[in-house]
Structure P
Amino acid sequence: MTKKILIGVAILAIFSETAIAGPFGLSMGMKKSDFKGKLKEVAPYKYTTNAIPKKHSAFETYVVQIGPKSGLCYIKAIGKDISTNTYGVEVKSAFDNMEAKLSKPYGKNKKVDFLRYESIWDEPKDYMPALIKGERILAALWGTEHGSKLKGNLKSVALVAKGASRSKGYLAIEYSFTNEEACDAEIAATEDGAL
């Protein structure tokens, strides 16, 4: 009888851990020690890592923010270069494809595709230069305010298209957990303590 209870508890623990696992197999609150690979600090409490349990072939770099007490609160996946023309056709196509993939688990989103007022990059052939200069925004945002179905302690998800050159772009996805605000405050207090 005791063995059956222990096996049941072990199975429940496995399913519980899987159920709360978030994007790329990572979960809110994970500590640095939970990452079974190298973490390279690129900014205070922000790290690039290859210690991602579930990688996606569209992305080559992962950045995580890990608060000293609150743990993992933010993930950014940076995509591989996408060869494109100055009209951004291939980047927009890759964006639409990834947006559809993210909409399956997260539901509705708010898509933003606009050119800043009075931008000089207003011709169709200027799509990539406008992305590079930050004058064009192509993004999709998931959050409760947009009717999204967020799970795993996620507060928001953002898909963004970026320009690297006139002939190359990439996608990035940013995941914020519900502990991000506390994490940011904790990090700010730690940094302010150095003054």
Structure Q
Amino acid sequence: MNFQHITVKIPVDGELNVDLKRFIELFHRWIAEGAVDEMLIDVADYRHVPRGPGVMLIGREADYAIDQTGGTPGLAYNRKAPLEGTNADRFRQSLRSAAKACVLLESELKGLRFSRDQFEVCVNDRAMAPNTAETRQAFEADLLAFLSNALGENDCTLDTAEDPRLRVGAVAHLSTPLDLKDISAA
């Protein structure tokens, strides 16, 4: 299967101790400075939505968000534009972009720290990748192969959801913490 529109969410380690309004200001500056690889367009404020997308940084190829979906705050990277290459290439690009944004945020907002031992990966396209047993099996095999190759000897377990109403995806739990700086530079 050819998975596109990969979303990676790296949760905050502990509590989100930063007012969401700070992200609005910060994301506007990222647009002006071209702080990330994608073309950035606008900032959307969804702070009023409980357990929602929080504050979004809208781009042409991808969006970033301080996402609170599921009650877990974190940095979500959602690739919208298709990418050439293999599924591993697309997983790598999305994880790298999410890690780079986390490193930038940690350097600019004291006290903010993102998890090094877990992250969520999903396909944000239910038409292309419905949450069926066949799609889950292909997704899990490709994701585990990518993680084994990208992270080396790091033991990884995946938690997946079988609910067909949800996107195909998994939460990866790692036995050895990630170095977000290394991933973001890869």
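Can you tell which of P, Q yields 0.97 when Cα Rg over 2.2 N^0.38 Å is derived from it? That value comes from structure Q.
Going by relative contact order in percent (Cα under 8 Å, 6 or more apart), which of structures P, Q comes out largest?
Evaluating relative contact order in percent (Cα under 8 Å, 6 or more apart) on every structure, the highest lands on Q.
A value of 43, 30, 13 for Cα extents along the principal axes in Å, for residues 100-155 alone, calculated from one of P, Q, originates in structure Q. Taking distance in nm of label points 7 Å out along Cα→Cβ at positions 60 and 116 as the criterion, the top structure among P, Q is Q, with the largest value. Structures P, Q were shown, and FRET efficiency 1/(1 + (r/R0)^6) of positions 28 and 148 (r between Cβ atoms, R0 = 35 Å, to 0.05) at 0.35 was computed from Q. Each of the structures P, Q was assessed by mean count of other Cβ atoms within 10 Å over residues 36-43; the largest value belongs to Q.
Ranked by FRET efficiency 1/(1 + (r/R0)^6) of positions 52 and 108 (r between Cβ atoms, R0 = 30 Å, to 0.05), structures P, Q are topped by Q, which has the highest value.
Read the figures in this text as sums done on the coordinates, not as results from a lab. Bear in mind the structure is a predicted one, so any value in this text is a computation, not a measurement. Cβ atoms are built from the backbone, for glycine too; each structure is taken alone.
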